[in-house]
Structure P
């Protein structure tokens, strides 16, 4: 073990009690965080008589992005078992919802030398695929030591993240040498990885796997049924994946928009389930303004309900909500989270508006903006003006849908390119 990795490991051991405390703290609002905790320490038991291909996707967004790749791996390697790890309970739930028993799932191990060693001994993976940008010095060193091929795919590196990694460049550069190949989204991502120490031989510009997203016909049909039931609402504004500090602004926008669009329905969907209750209470403060809020989880159908706001407090139904929408606003962009994936809505032909902070998608945000499919707004005033304009221009939606489908089709095929790269190392 190098001196740099030794210091890193000692630091992790020192903060480990606080990591466990944080898990239990988060479990106050989501008990799943304190369940199966021993899996995170490498105590796993995968029941399979087949060799294992291990794919890691941090949470819901990465799991959804990895779906086409996981489906391809299941077909390409029928004699292997696919193990998917996540770090969050919501990610775990999404894996189970998408794949059921076709894949195995456990939580991702902490990057401590003994934990990683125990996990690898028990799982014996023949290949590790990591979705997006996860750099774990001990895990990657253990893969190299045990001759486990390692691929970083759909890799992205914003300038903000690159600047942070540059502060510990020597450790990052050492870690990157253990990776067989890094499939990046764009030329800018490639250059940032090179600045951190990756070699040209490791790097391939493959594109963004999120373009290979397949819209669920079942979810779309469900959404269309909801829209038919919402007879009192002529237009629907879906606000997806909000974070703390955004909901107040969204509700202020909604009160203002209602003056021009009195039958406008707001569907407000917080990113994390532990925030559902708090956001509902925030919505209820508008009751004095004759704005009625209902929780989706407590509503069987919308046929005989007159409401102004629906709190989308369920998991795994985002595509259905997009199918109801005339306009979507993407959360995580009014605060410095970096935005969330706009392609799932655009794939259904729905225009997407965001705030200024879309740096997690800087590789596609510019392209989508140029095509008039995504509207990145630098100010609150511009957000309201853009949503107003889009709600007024309903006759243009057919043209928008054609442009969206053509754009998505033009950028598809990333999964097939990734499979070819994986075949070369495995």
Structure Q
């Protein structure tokens, strides 16, 4: 049995190809069951994210051609046009790959934690579809254990490397408790959504989301129990903001010095923390001149992000050492499964010899032979059959100077010298 994987990711394929190869959640069960029907494939799981699609299998072959053809057929692509973007992993190479993926070591953002949840989703989908077996199921469990150990024993996920997370981390340094603060988020794109998620996780007291289109602001506000407003309404709410984080695509500033100054007067000079994540800037640089305003830009945060990336790279080296150990654990388990199969086959062979010898002895007794004579022949014949093959192999080992096999025979059969 071979562990086999075929996949594409952000290293090997452009977005246009990754989009074509993605498996939506509502079609995943059908895809898993169909893939399970491919010749020589016995267990399957599919990991599908915006940055990668990977097919994990146990197979009776090391030829990945049938997997490539299945993917190409499922996505209406030519296998030859697809092959340059694909990579293939086998056995120990696949085990290590899955561990590294789950730990975020193969991610676009080093150490990002979302991929582990996506792998757990892939595992659950395969469980629900009934396409996992003993080996692949155990591999997923070992993968989750390896990722947990890396997260626990290294600092790979403790240092933020996104501007959204860095902004929230900086806000925590300025305010003792975010539970008592109100944040105004300007924009409704991916960066603001990620900022809102981090603020929510840190227990922000209140959240106001301002956007040019209120409908988009409303969608975000509903997710995070916030209030949605338009940019035109922003001056009326700005005085409530302890924290302002802005990220829009506007070509002109959203907040000027005058509007912030007016808000500060209403706040009676209570400090205001502001982060401008936009390029071009959403907040006029002159705002920094106002007392009681702490204004930061993307460039201010970049130093923190670079330091944190260095920290993650150092943690990644530790993670690789942990993964080496975890791979060895799983390979030992696999070898144990092979031993079980060997013992089963050896026992079956011995039982066949026993049954054949017993049937002959019973036939002899039925034909009038004395029981003692029949039992003596049974013992003699059975002993000869049991030792014939090992004896022949030992003689061959001696002829070929395989002293290791002769020594192994002494240990295996507990022979007395």
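Readers should treat all values here as calculations from the given coordinates under stated rules, not as data from a laboratory. These figures come from a predicted structure and were not determined experimentally. Cβ atoms are built from the backbone, for glycine too; each structure is taken alone.
Each of P, Q could give helix-only ellipticity at 222 nm (-39500 (n - 2.57) for each DSSP H run of 4 or more, over all residues; to 500), but the derived value -19000 comes from Q. Which one of P, Q has Kirkwood radius over Cα pairs in Å, for residues 82-129 alone, as calculated from the coordinates, equal to 12.0? Matching structure: Q. Each of structures P, Q was scored by volume of the Cα convex hull per residue in Å³; the highest score is held by Q.
Source structure of the calculated read-out (FRET efficiency 1/(1 + (r/R0)^6) of positions 98 and 194 (r between Cβ atoms, R0 = 41 Å, to 0.05), 0.75) within P, Q: P.
Between structures P, Q, the calculation of mean count of other Cβ atoms within 10 Å over residues 346-353 yields its largest number for P.
Taking mean count of other Cβ atoms within 10 Å over residues 2-9 as the criterion, the highest value among P, Q goes to Q.
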